[in-house]
Structure 1
Amino acid sequence: MPTYENFSRPLEWISEADLQFAQAIRKWADTEVLPVVKQIDDDWASRALPHRLLKSLCVDLGFQKGLWPQEYGGLGVSSCVTFVVCCEEIARADAGLATAAVCIGWPFLPILLEPHKNQRLIEKFAPMFCDTDRLTFGCAAITDGRSGADVENIDGTHGKYIATTAKLDGDEWVINGHKLWCTNSGGEADLFCVFCTTDRDGGDEGVALIYVPADTPGVTQGKPYRKAGMSGDSNSDIWFENVRVPKENRAQGPGKDAECTHEFISWGNIITGGLALGSMNRIYELVKDWCSTRVVGGKILKEHSITAGVLGEIATAIEVCKSDVYLKARMLDRPDIYGPGTSRSMLAKTRATKLFTTDQLTRVVNLAMDLMGSHGYSHEGEIEKVWRDSKIESLWLGGRSLALLDISRYYFDLETL
């Protein structure tokens, strides 16, 4: 009988090691997460259950070591395809936990990916994630309290409206600003990648990515927000008040940090696609079970032609989304063929993938809810949790509007937006 594994994936791009790790994550999901998944929302404040589950994944299975080089105790993963494979399995269990897990490593792409590895910062920060038996959180501090998604709108604003500032004082950066919504904040973060500006009128040269340990004097994390969904990850306010870190903590330097931001967002787009695929995998399992066991009018529900038509729409959406997410992940893995991940072209292509896939996720979960009726929106079922989580996946990294702008800028050569 088909499972979610029977949807098309380019197996020639997926290594045996990827498949083995995916199997380990699936076992973790089936034995540790799914039996308690409905309790995660109830523990949004104390975070004891999410922390236990994340420690099992990130420390015991080693997920938090993923991106760091093997010579520093990491797993040496540099493939976006690998991350998509993992995202599918983690998000099938819980999209919030998956978001928290992948955002542990995502902030360090600007120093870990070729051709812009920063060896000094790798040596400095790798032990925090690799030489430890504790759950360690990375956090990308992006959204500003004043100017929101202007930070991600790198090709539209070129850093002009970034509110968080970094000023050089001798051999130290002095950082001031207020960030919102950052995944793995709320008192959890151990190391921030702070998106800031050294000169608001400096264009891309003023965009800066600076790493700040969370225990640096002047850093304050607020309490977690209570959200409609995605309770497996924690978000809050962060304040930086005259925070001083060494000059060397900047990821790359003037102009290069803006380039790395393009790549950072492109990877974020495809990682989001992987999370959406995982949520769709779970929807497929839940709706398949419901329609295969529910009897209406003397027939199994799925055997009614109107139901079969809806199920066909769900399967088609998942099939097409998987193909596109894996294609774009492969393109990021092969800059020798498709160009660098820092390019406007790749930003537009991955924005389209994120936009389409999260839109389809919303559509798929709505179709499932329509088929399942009251069971769909009842907490006793599981689909309502996926329903609440799914919308949030479409909103980060600037949401639909910024995605559409970046797509139009490249494909239609816009000059003024």
Structure 2
Amino acid sequence: MRLGRYAQARNVALVITLVVLIGHYFLPEKRELLYPSDTGVPQLYGHFDPKTGQSSRWTDETKSSWTCIFKVTDVVGCGWDVYWDPDISRGKNFGAYEGVELHMRYSGSATRIRVYMRNHNPVYAVSNKRESGKFLSMTFRVEETITPIRIKLSEFNVADWWITESNVRRQWSSPEFDNITKVGVDFIENGTHNVQINKVFLVGKWVKTETLFLQIFAFWLSTFLLEGIFRFYSLYKKADYERDLIRELRIREYNMEIEKEDLQELVDRDPLTEALNRNGLESKIKLLYGLDSAFSCYGLMVLDLDYFKRINDAWGHDLGDKVLKMLAASVQSSLRHGDVLARWGGEEFIVVCPIAEQAPLADFAEKLRLVASECRVEGEPEIVITTSIGVSAAQRGESFDKVFRRADSALYKAKANGRNCVEFEL
């Protein structure tokens, strides 16, 4: 019964939501007249020449008609702006609106007109200097002046020259509209410009669409959350045993996943050197160098520490383990992208790498031999470490065992030839 009443109330709320959403688009627009207004004070500015005077002048101030003569030799351009408060630190908050609407007429040689604003923030603006406010601007084509021009606040950007001159931190280099002290129109192109500013409005919606959507989303989220809590509580009372059982199964599953990861790491990695072990190497070989792989041709090196038993007998197995770890780390750091290192057993390691030619493979093996000879265990007695390396190369479709037997045979040749050398067997 309760759920039935709740469903009825939810349907009513859904209808109200639809009415609000649709009606939102038919609400009258929110507008504020910036100019002309009782508080708006217009002014002209431009380059001043001792002979000809200022480059901008009123042609009919009562109609806000003015002319700008922007010469190539002028240091600054000319324009018009309006402010609302003699206190230069006090402006208007444009953030509650979506943009400005400009009613103007233009004739002249310009192709684009610039609209700008100044935002005052005491963090970066000087209290007695109106021009220290953040300069935000955008430009539009003169053809657009035929009809009222709608300019979104999102179209305004902070001028790079203002950022450079003000030397502000990066956090203040983004547009701000919370304290706009003036709005103006000026020109970035030389020539004679005739302008009439009729009206300037702030325009927007009484309730922003995104705000309305967010509020509706929050309402329905809360509604569904409350419904979910009620339903969950009802099910909780009826199915307490099943819930506990599911919780126990989830805990077991989680523990099994952890154990699986730990076991997989033990299966694939040598715990001493952290290199791959035989099982890990075989998995890697199947993945990278299988018959269907683009890297079916690869080189295989078998590295064996010379006289490793003597090190264990003379200095103990702890030092022997350090030598193995140092050797594995040094070889691993010398490998290239795609190369694989594995500990085959005891003091024997395997390196598998993709190859294009056999000659560079022998050179690479010689490099690894030299790297091994430079290994030193820090804080331990000076021990000379050398390695014998057997090298072979696989052909397309050839099994790993065949390649390994050739490389192992080459290793025995290296041992027979006095150790600390590289032997290659096709």
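What follows is calculated from the coordinates using simple rules that are stated; it is not laboratory data. Bear in mind the structure is a predicted one, so any value in this text is a computation, not a measurement. Cβ atoms are built from the backbone, for glycine too; each structure is taken alone.
If we compute FRET efficiency 1/(1 + (r/R0)^6) of positions 40 and 160 (r between Cβ atoms, R0 = 30 Å, to 0.05) for structures 1, 2, which one ends up with the highest value? The partial results should precede the final answer.
Numbers: 1: 0.15; 2: 0.55.
The structure with the largest value is 2.
Hey, Cα extents along the principal axes in Å derived from one of 1, 2 reads 108, 83, 46; which structure?
Details: 1: 79, 48, 40; 2: 108, 83, 46.
Answer by label: 2.
Tell me which structure, out of 1, 2, gives 15.8 once Kirkwood radius over Cα pairs in Å, for residues 248-319 alone is calculated. List each step's numbers first, then the result.
Details: 1: 15.5; 2: 15.8.
Clearly, the read-out refers to 2.
1, 2: which one has helix-only ellipticity at 222 nm (-39500 (n - 2.57) for each DSSP H run of 4 or more, over all residues; to 500), as calculated, at -15000? Before the final figure, lay out the partial values.
Working: 1: -15000; 2: -12500.
Computed on structure 1.
One of 1, 2 was used to calculate mean count of other Cβ atoms within 10 Å over residues 136-143, giving 16.0; which? If you can, show how the numbers build up before the last one.
Numbers: 1: 26.2; 2: 16.0.
Going through each structure in turn, the value belongs to 2.
For structures 1, 2, calculate relative contact order in percent (Cα under 8 Å, 6 or more apart) and state which one comes out highest. All intermediate terms of the calculation are to be shown ahead of the outcome.
Values: 1: 17; 2: 14.
Top value of relative contact order in percent (Cα under 8 Å, 6 or more apart) goes to structure 1.
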